[in-house]
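Structures follow.
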Structure I
Amino acid sequence: MSYYPIQLDKIRNLKYGMVAIDLIEKKYKKPIMEIESMQNGKLTMEEYAYVIWAGLVHEDKNLTPKKVMELIDEHSSLLAVTKEFWNAFNAVFTDGEAEEVEEEGKNE
């Protein structure tokens, strides 16, 4: 499993394994693949804060979704952080083969 660093008050590492996904599923009371806003990318600010928090809480147990919002506002941008969030989150559901094939195609 990969870590995806983001610069906030310090370098923090997004990680979406089973624990983070379980946190998200418990909040929404449904499997991750049935959460409509996760499928269509139309998350509210509260939802973004929560799913980003779920990927960061592994290294800071005192972090909260509200604190995540404050850190993004003070030290980064929503665009930069959500871009890395989607990279980290989508990586969980790929095995790397599609990326390898795509890279091989570029080299031909």
Structure II
Amino acid sequence: MPADQRRVLAELTEMLHAILGEFGTDVEITLDTTFRDDLGMESLDVVSLAGRLQARYGSAVNLAQFAAAFDLDSIRELRVGKLVEYISRSLDEQAPMEALSS
């Protein structure tokens, strides 16, 4: 796994532990962890995650836009690794844009 994805996974894990509280500390979060089945995330948890992602990464990472690409069954089976890939890709795409505007 590339270094930036390791960093994103660590940051995302920290956010998920904060959202899930005591339950989140019992679960090892890996790229294969599912949000629904493994973490038991509910709609309000996802809203909280979206807010934390926005606070951490700004407009570069839009959870609603990411989720819109999936059907309901795919969302239910969504793995942490897919979100990590999306975040890493979004940050990589934003970096050249920021360099151009400097």
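No value in this document is a laboratory result; all are computed from the given coordinates. The structure presented is a predicted model; accordingly, all values stated were derived computationally and were not measured. Cβ atoms are built from the backbone, for glycine too; each structure is taken alone.
Key figures for this structure:
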{"read-out": "Percent of Cα pairs over 22 Å apart derived as 27 - corresponding label from I, II", "value": "II"}
{"read-out": "Structure (I, II) behind the derived value 1.7 of distance in nm of label points 7 Å out along Cα→Cβ at positions 17 and 49", "value": "II"}
{"read-out": "Computed -21000 for helix-only ellipticity at 222 nm (-39500 (n - 2.57) for each DSSP H run of 4 or more, over all residues; to 500) - originating structure among I, II", "value": "II"}
